[in-house]
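Just so it is clear, none of the values below were taken in a lab; they were calculated from the coordinates. Since we're looking at a predicted model, the values are computed, not measured. Cβ atoms are built from the backbone, for glycine too; each structure is taken alone.
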Structure 1
Amino acid sequence: MAVQKKVIITCAVTGAIHTPSMSPHLPITPDEIVDAAVGAAEAGAAIIHLHARNPQTGEPDQTPEAFGRFLPQIKQATSAVINLTTGGGPGMTKEERAKPAAVFKPEVASLNMGSMNFALHRMLERYTDFKHDWERPALEKSKDSVFRNSFADIEYVLTMCGGNDTRFEFECYDIAHLYNLKYFLERGFVKPPLFIQSVFGILGGIGSHPEDVMMMRRTADRLFGDDYRWSVLGAGSAQMRVATMALTLGGNVRVGMEDSLWAGPGKLARSNAEQVTIARNIIESLGMAVATPDEAREILSLKGADRTEIH
């Protein structure tokens, strides 16, 4: 894996995993998502990874109209790279999931690299009171559902969005997902440099033990050599621990309230910027420097903000 002089911080500001009742600081409305994104960028995030939500209920909303309520404001307020999800939320079709990226043609879109059990039901051990009727059933349902990302689904998104010169944050939740990515690389669906986001600590995917992190790194090195840029995210309490380990191995990091609501043991993060600041402090304490948005564009060979359809 190529060693970088600058570390890219991605911030995933809201996601579709956590529900409104879990934290009063989780961004829900368009204005809150804008404030979260701009704050994260000002704190040092070069890439902002975005989901949309229903502003009244907080449910995931994958319509282009929902994204259109905050994307222009974020682009006007910051030079950060905008990264749109194609993961969406539970039960969405591949067409629904890909549509915002197809419409807005961002510099980066996320792409999940394999089907998996994506289990959130254990959160019910911590959370018992909910503001909205949809929250508890959504968590309960995850015990008996599969997050579908078949080869046909992945090919659909690559074909739909790749023609727009959108690059991808390849989300790999297990070792097999790296081999799936290798398959698409060998067949010309993707091209280097690959931006691989290794995800640790989701029930149904690889764990967050140091051996898990090392195995993911070694496998990616063996499969892709210098053709990839590595980033990691640790779910929940594993967030900063996994990030720190990956930094010592030459990796980049992703933080944000999509992945963790915490800023320390028992301490809710009051903003996404707070998590970015913690990550930045770790990076700089290790003698490294944080990449600017334009440096991230160069590292990942992105097309530039002027070639998107976010206006």
Structure 2
Amino acid sequence: MATSGTADVRPTINTALVRRLVEAQFPQWAALPLRLLDPAGSDHVIYRLGEELSVRLPRHADAIGQADKELEWLPRLAPRLPLAVPVPVAVGEPGFGYPWRWAVSRWLAGEVATVEALAGSSEAAVELAEFLAALQRFDVRPLESRDDLEGRPLADRDRATRAAIAQVGDVFDAAAMTELWNAALAAPGWDRPPVWFHGDFHTGNLLTVDGRLSAVIDFGGLGIGDPACDLTIAFTLMTAETRAAFRAALDVDDATWTRGRGWALATGLNAYTAYAAVNPRVAAQTTRQITEALIG
């Protein structure tokens, strides 16, 4: 869904367009081969550029501004995080009918993390907790007035989430989803100083090398505030047993955990209702996410 007041523009993105943008704006990389990364995320089309770079173009209006955010913050955060993160090297301008700014970043080798490989790994669960803890240790006090980093409260998703619960009540347990959602909204809010959060911390944004976690990608949702949204990873990747190791390592209190379950439910329902009918991979992933959120 596009941002309020912004048309839901869906530009056509293909290899010819990306080649023209690179040649016109970054001629030093014009001779490098381009290869479409498929499947890419729902927010961006991603091309590998040569062996060391990637090109990432927003698909829709909700994803614009991410290139500038990552260029500003990831070089500062990266040196103090225990897993690799993308390092942007340039931001391109609109051109040839493409309407938004886009990014060139260092290529991170690896495979997208899978439940089959990592769900049962307490070691991976603790590594992810340590990554979030390191992210949350950065001092954000000078940034609290930055509107572009302010996270959306869970309550903003209330109407859409209740509508989704009604829509999929024949697939999942509507009463259990409603009970969890009410509990998440009623849970006490974050009462400590704001911290950094990734904002889209799920299995699809983790990379592995030789079966081990190696990188965290896609920081378009990066912000400061309540970190409960990042607990979504516990329900997209982990089992009940490895979630316990993750929660203990991150020292998550009951209220934050309940809000995190609410985030997992809301984002899972949003993706399920938008994509499950046309994308079996998303259907399977979000079915697991919703089911694990209900388990807790």
Structure 3
Amino acid sequence: MVEGTHNSIEDPRNKNVQIFINDELFARNEAKISVFDSGYLVGDGVWEGIRLHEGVLVFLDQHFDRLWEAAAVVGIKLPFSKKELESKIWKTLSANNMHDHVHARVMVTRGVKKTPSQDPRFTISGPNLVIIAEHKKASVETKNKGISLFTSTFRRGHPDYLDPRLNCHSKLHEVQALMQAIEAGADEALMLDIHGFVSTCNATNFFIVRGKEIWTSTGQYCMNGITRGNVIRVCEENNMVVHQKNFSMYDVYGANEAFVTGTFGGLTPVNTIDGKTIGSLGSHPVTEKLSELYEQLIHSEIQNGK
């Protein structure tokens, strides 16, 4: 059984979902894209994962802002407006009769190339847009149980060759980090930055609790997480001391609590890192309080979106 923050409850409805590809809907087993697509050939694309709760796409503006920024960074000209993309997402959700506990993956690649090459000048089509919406509810068991991490030797890299904040299709070094963690018997990988400070996990953002303070990385070498930003916001709005700063594994091993954040799983407690128990095993009072406050923020988004 797969463990980790992306562990979801099996839902048989996903076998028959309709997949959106460039304004057409296809049955799941018939959804295909060209082998000459830039995303397949060289990982040339950007994406977002968006949650549907009670008929509302939560934090949609934040996700769209990040998608448009990422597209601009890599030079993909999006052939639709934010309003038009929202309409395409709703077309997909409506076709699948989806209302709650849904995860929508929006992927944009540079387009189809006339020959296998990284050169964008060989692109012969406009950007390809794929939307995969699935009935996905995070496993309560995983959230209650918590996860284990392993500190990978693969680092989050320099921003001058692939900025770690970019939500792009090129995820090979994160995959390598995760494989290393799995081989070490852990659920997910913790990654350091180029200076040896704690950065992020392979697919989620990382926080620790030390005393009455909550620490996370500076943000320079980690994913530009929507949930990460909202957790920081929740801390500030509730007079909880939060710092974005450099810290090392010394600080992590001696922390009272640790947790990770992500769009799908929200906040998930971390029990062990590199085999070392963090704080008191099974006790995560600050994480639980923050998780409640984050759920309240989602509820507020739902009420404002209706």
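If mean count of other Cβ atoms within 10 Å over residues 107-114 comes out at 26.2 when worked out from the coordinates, which of 1, 2, 3 was used?
Working: 1: 26.2; 2: 16.2; 3: 21.8.
Matching structure: 1.
Can you say which of 1, 2, 3 returns 2.9 when distance in nm of label points 7 Å out along Cα→Cβ at positions 35 and 267 is computed? Going label by label, the one that fits is 2. Name the one structure among 1, 2, 3 that P(r) over Cα pairs in 5 Å bins from 0, in percent, for residues 27-154 alone of 2, 8, 14, 19, 20, 18, 11, 6, 2, 0 was derived from. Computing P(r) over Cα pairs in 5 Å bins from 0, in percent, for residues 27-154 alone on every structure in 1, 2, 3 gives 2, 8, 14, 19, 20, 18, 11, 6, 2, 0 only for 2.
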